[in-house]
1. From P, Q, which structure was mean count of other Cβ atoms within 10 Å over residues 174-181 = 11.6 calculated on?
2. Computing mean count of other Cβ atoms within 10 Å over residues 206-213 for each of P, Q, which one ends up highest?
3. Supply the structure label, taken from P, Q, corresponding to distance in nm of label points 7 Å out along Cα→Cβ at positions 358 and 406 with the calculated value 2.5.
4. Looking at distance in nm of label points 7 Å out along Cα→Cβ at positions 38 and 398, point out which structure of P, Q has the largest value.
5. Comparing structures P, Q by mean count of other Cβ atoms within 10 Å over residues 78-85, which one has the largest value?
6. Computing helix-only ellipticity at 222 nm (-39500 (n - 2.57) for each DSSP H run of 4 or more, over all residues; to 500) gives -22000 for which of P, Q?
7. Work out the source of 15.8 here, i.e. which of P, Q gives that when mean count of other Cβ atoms within 10 Å over residues 62-69 is computed.
8. Upon calculation of Rg and Dmax of the Cα atoms in Å from the atomic coordinates, which of the structures P, Q produces 21.8, 73?
Structure P
Amino acid sequence: MSTEAADSAGVFRSRLQLQRGALSLLDGTVIGVASTAPAYSLASAIALVAVIGVYAPSAMVIAFLPMLGVAIGFYWLNRRIPNCGTSYAWVAKSLNPALGFLTGWVILAADVIVMVNLAYIAATSSLTLFGLDATNIHLQVLFGVVWIAIMTWIVVRGIRISARSQAVMLALEYVIVFGFCIYAIVHVFTTHPAGSHVPSLSWLLPWQAPGGSSALLAAVLGAVFIYWGWDTAANVNEESENPSVVPGLASIVSTFVLLIIYVFSAFAIVSYLSPNFIGNNSSDVLTPFAQSLTGGNKLWYIMVVAILSSAAASTQTTILPTARVTFSMARDGIIPEAFGWIHARYLTPWFSSAVMGVASAVLYALSTWSSGVGSVTADAILAIGLQIAFYYGLTGIAAAWYYRRLLLHSVNDLIFAGLFPLLGGLGFFYIFYESALGLTQRQLWLGIGTMLIGLPLLAWSWYHNPAYYRQPTEAATDDEPAAASQPASA
């Protein structure tokens, strides 16, 4: 088939570019914040953070600190290398191409694993809203696959429609979650319900948390999962206005917005609910939280809407960055060329998006039919937390190393291009190491075992394109221009 025929069919090829200049700073921030799925993340993982009781807000603050350091690293790396492959491309260019491939694989693995849980939450929330049996496995599979298909279609359809839909869903879930949390705190102060605690600033002091360092690190790993996703703002850098500046700023702004919502929500939840209540509803804390606040009337369905909106939004924004990472890897010639195909009309990586959607749907269906997704939620979250810590850690170190020749030029460069990203990266590796020591074998192998699958894939890639892995690494210099990455020619 000719190139013209392929283009008219709405397909082809890595010689086409992603849609340039389509997203503003606000769009990028919305995508970054929505990608963390605040309502879904709190519903499914706040119980892991609350293992230290009312000191859960301190774990949110601790997890934020290395996040901010790495987000600053994202900003600096994006200034010189605005590549939609983000961590994959940056680690490859600054540290080692093979390490870059493994970084890309870890991002892909974490995204596919979390898609299973996202689809499960979206499905069960939909069934609850429609008054259907949310425990019916076949209905769970049907609704989950439908949600994945819808969100995959939106991602393929174009970056602008993705951004607009994200803004609507994010506004909906923020208003609902904030509303319930404010009501909970007011309720605690005015009526002192049984099992509640009046909020105290001492809850921000981690050294007072019960259970010692192992419990605190487990809580921090859960918080890392809750924050995860803001880096999607950088994955759309090639589709953003001023791609060397705006996406990096959006990443940093996203982390601060998330700090506010998560610390405030943690205060509200642990002040209103007892530790036993949270532990007994670990797979979804927000729905019973809302049921308790509303006295059992139908207003608690509003929270289900927020969780559904959040899970659906995150399903979309999980497909979106994964497709761009694999698109970037295909553009570099280290995975099959098809992953670099661009839709001629919508200018999106349609093949990568479709493969991500299909793989997620298949894994979700198999997981649900085999053992039920709900039974492995906590294990999956902790396993993903390890993977997040690994690739965020590498990215922070890559930023400091890439700018090593410029760090002594000014105090600003030393602190923001060097120390902040480096400390953030090292902080994540410390979390990775210490948390891994406290995980069960099942959690550890789900996290690290999945990462190790990337080694034979790396060997295959190296065999097919050895020249890529022999190229020298790069470092920032004074006269290096900030230019967007260009797709390889067909």
Structure Q
Amino acid sequence: MIEREPAGQLTGMVSTVTGRWRRFFSPLTLVLAAAAVFVLLLVAVRIQWAPLESADHDTASGLNSLIAGQSVAVAVVKAVTFLGSTGVLWVVILAATAVLAIRRRWRLALYLLITGAGALVLDPVLKSLVGRLRPVVAHPVAHGTGNSFPSGHSLGSIVCYGAVLLVFLPATRGRWRTVFTAAVLTLIALIGISRLLLGVHYVSDVVGAWAVGVLWLGLTTFAFELTRRAAGQQVTDPAAEGLDPEARADLKPAEPEPSSPRRRAGRTAAGLLIAWVLIVGLVTGLGELVTKYGNGNVLGDRTVPHWLAAHRAPGLTTWSQVFSTLGATQAILLVSLATGVVFVAVTRRWRPAVFVAVLMAGELAAFLTAAAVVKRPRPAGVSQLDHGLPTSAFPSGHEAATCCIYIGLAILVIGHARGWWRWLFLIPAVAMPVLVALSRMYRGEHHPTDIAGSLLFAGLWLTAAVLLIRPNEDRPEGAAGRRADTTAARPAARVSRTAPAPAPKAERTP
């Protein structure tokens, strides 16, 4: 007869085995394994171990041939690899650091800065120590600068995006935590694979970068856990709970929207779409009229560009380049991203960020649509200082984008802030559109009517976005309201402290 073990013993055995497996796959084990992989790859690459070199060269040629000659695939892969570039990674780190600083989570902000800066230091140092040349493929589709080992894009992405994951993991729960983790890990993997497909790195470059990235993340995470222990906080598993689980309330980007705005979102989107179509139709129609029937000197279309070109000077040309750059896509995108991040961090509402996103997306789509339909040539008889621009002259994308973002920023600040300094934001709202307009005409890229078309679009689109989205509806009126309530409540409280309630009178017996 077979004796059955008690259920308690079976449960204990299962928990013991589970605990051993967890310890085996603990973060410390992962970090040590990453360190071992990196050391082995570093030595093998440095001594040019023949089996590794042969496998690397064969793999590089094979992967690069998968997309060579396919323009769409190359464009997609380059877009993915762009997300691992130094500029993008620094924007991500600084934006996340700004959120943490506004929420007064200084230790997490310092952790992000130190971790991200470490990746930027490790990459050139390791490349100079190893000195490995980049792959030579039959059909190159991209060009990489510097040495090959390790991959800077792969190292930077796993460190920066991994640090952001560890910091903001406590803000998610349940399936959203799984989705967040999977999205970050997938992005890191795709960036590494994109470097292989472009033929600018070997497989060992990418794997070595991931290994040293995990090692650096482990060291900085261990240092952060020491600060938690010194502060008397409970030490948790960062890979499962994040670096600072107690900061969950401050790490959540925004509070959930009430039910009524959610129901109104469909009507708002429909209104914005209708307004956009009408505005773009109006601006495009005016552009067609100007191009076909306004070949004269409407608003000085001939006089102004020629006069500005005749008065060019080295100093003015330099300043025109500065303000033209400030109105370009990259600068406008950075200002828009910073505006959205700061307002979400301060107000804990999505509405300001949605306002900025809708405003700039609508502007970009309108500019591309109008330019493709109108196809107005650049000013004739004037040398253009910006060569090879892909779009036509009407309307000015620089001017429309500058008006939308800086006037939109002033609307948000004036509506949300409380203080005299908020009116200072009217200065860039007025000065930047004027300076960008003068710069674009000075450089011979636009007629005055091109600028007028951009101003018309920006004015109408800003009005529609403000009326329909109402970005200042969630402004912190509660702060003013709380101050008012507190002020109104203080006299009563003062009276209650200075004049205590009289004691009840004793009943007299007849």
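No lab work stands behind these numbers, since they all come straight from the coordinates. On a predicted model such as this, the values are computed, not experimentally measured, just so you know. Cβ atoms are built from the backbone, for glycine too; each structure is taken alone.
1. Of the options listed, only Q reproduces it.
2. Sorting by mean count of other Cβ atoms within 10 Å over residues 206-213 in descending order puts Q first.
3. Derived from Q, not from the others.
4. Result for distance in nm of label points 7 Å out along Cα→Cβ at positions 38 and 398 over P, Q: largest is Q.
5. On the way: P: 24.8; Q: 17.1.
Biggest value here belongs to P.
6. P
7. Numbers: P: 23.0; Q: 15.8.
It must be structure Q, since only it matches.
8. Values: P: 21.8, 73; Q: 30.2, 118.
Derived from P, not from the others.
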